[in-house]
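*Asks:* These notes open a run of structures that come right after.
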Structure 1
Amino acid sequence: MGLIVGKSVGGAVVRHRVSRRLRHAAAELLPKLEPVDRMVIRALPSSSTALSASLRQQLRDGIDRSARRQEPAAERQR
C-alpha cells in the first residue's frame, strides 16, 4: 500500500497526521484483500478535516469499487 499526501493537504504536521489516520484505517481493511492486490491512496485536501469514520468508509467504498472493476462483466451483472 502506498500513500500520497501532497502539500495541498496542509503543512508537514497535518500531512503526517493524515498519513497516520489513513494507515490506521487501511490496516483494518488490508487483511480482507488478496496478497497480490496493490493499492495507492491519494489524500485530497478535505481529508485533513474529515472524521476517521468517514476516511474509513471512503477507503472501504474505494476498495469495493476497485474490486468490482476487476470482476469479469458476467459476474458484475449478477
Structure 2
Amino acid sequence: MQFAVQYGARANTGIDRMKIINAVAKSVPEPHKVDLSNPDKTIIVEICKTLCCIGVVEKYKELSKYNLRQLTCPKP
C-alpha cells in the first residue's frame, strides 16, 4: 500500500511541519511506501492550538480533499 501524509496547523507555530511528517511516515511499518503522487491512503494530521487530530482516508485527492463545496461544483 502506498500512502501520503497531509499536515495542517492552525493557531500553532511551535511545531516543525517536517518533523511531524517524517515522524508519522516512519511510524508506518513495512511494506507500506510513501507515494505523494498516487497514494492509496492519506494520513491527515491537523493541529489546532494544542490539539492534534489524526485520520486515515482514501481517495483524498480524487474527492477534492473532502471539500464539499468543491465536490458539488459543476466541472467545466
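*Asks:* One of 1, 2 was used to compute helix-only ellipticity at 222 nm (-39500 (n - 2.57) for each DSSP H run of 4 or more, over all residues; to 500), and the result was -17000. Which label is that? Before the final figure, lay out each step's value.
*Replies:* Numbers: 1: -17000; 2: -5500.
Only one of 1, 2 returns -17000 for helix-only ellipticity at 222 nm (-39500 (n - 2.57) for each DSSP H run of 4 or more, over all residues; to 500), namely 1.
*Asks:* Assuming 12.9 is mean count of other Cβ atoms within 10 Å over residues 25-32 as calculated from a single structure, say which of 1, 2 it is. Please report the intermediate quantities before stating the final value.
*Replies:* Numbers: 1: 12.9; 2: 9.6.
This value belongs to structure 1.
*Asks:* To continue, here is another question. From 1, 2, which structure was volume of the Cα convex hull per residue in Å³ = 110 calculated on?
*Replies:* On the way: 1: 99; 2: 110.
Computing volume of the Cα convex hull per residue in Å³ on every structure in 1, 2 gives 110 only for 2.
*Asks:* Relative contact order in percent (Cα under 8 Å, 6 or more apart) was computed and gave 35; which structure, 1, 2, did it come from? Mind showing how you got there, number by number?
*Replies:* On the way: 1: 40; 2: 35.
Going label by label, the one that fits is 2.
Any read-out appearing in this document is the output of simple, stated calculations on the displayed coordinates, not a laboratory observation. Predicted model only: the values in this text are computed from it and were never measured. Cβ atoms are built from the backbone, for glycine too; each structure is taken alone.
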